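Every number in this text was worked out from the coordinates using simple rules, so none of it is lab data. Note that the structure is a prediction, hence the values are computed from the model and not measured. Cβ atoms are built from the backbone, for glycine too; each structure is taken alone.
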Structure 1
Amino acid sequence: MSHDHDHVHHDVGYKEPILVFLALVFLTILTVWVAGRFDSAMTSLVVAFAIASVKAFFVVRYFMHLKYEDKVFFFFLLTALGTFAVVFILLFADYGYRW
């Protein structure tokens, strides 16, 4: 049994996806520039991951349509990202002591 009244069509148009795409291209170019700019590998890694996080936000929010989903999906996404951040911080905390 389908519930057609539950589905709402969101007409975005062409402007928003094109602007997001151009932002992703710019951020990719910025990532490549950052990779060759800093002498410290750790600094370029942190900056590159920050830029990659912004790019992932754009992809999830606009191209995966999280913008139009229920808030519970956003909560679970934040929970997964928080878990990933904790594991990532613990990994690099251990890695930092090995230098």
Structure 2
Amino acid sequence: MSIGIPRIRDANTETMTGTLVLTAASAYHQILDPDGTRDLDLPSGTGTQGGEVMVTNTGGEVITVKQSDSSTTLITLAAGESALLLCNGLSAAAGWQASQLAAT
């Protein structure tokens, strides 16, 4: 479970072509170029309690990070911003929270 166990070089770098849906097996560090305004859906809050994911926006558009219900916005990342997201496991649809936001 990569999101739950961060490892060195456990990263995914990609240009998004639509909504990206993460799973518990997704890489810990998501280095993303949205190539337009895009959504990033986090995995369910159940089963990933204690999990972490770092998201970095390398593009020029906004990434809207959403809970696993695909409708609740957790945070928006402008160009050059990063956020560390933590899973508290309180519910399947709202188990994630943003821990920090930093410009890169």
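Below is a table of values for the structure above.
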| read-out | value |
| --- | --- |
| Among 1, 2, which structure scores highest (criterion: mean count of other Cβ atoms within 10 Å over residues 50-57) | 2 |
| Answer label among 1, 2 for the case where helix-only ellipticity at 222 nm (-39500 (n - 2.57) for each DSSP H run of 4 or more, over all residues; to 500), calculated from the coordinates, equals -23500 | 1 |
| FRET efficiency 1/(1 + (r/R0)^6) of positions 34 and 82 (r between Cβ atoms, R0 = 30 Å, to 0.05) - structure with the largest value, from 1, 2 | 2 |
| Given 0.95 for Cα Rg over 2.2 N^0.38 Å, calculated: source structure among 1, 2 | 2 |
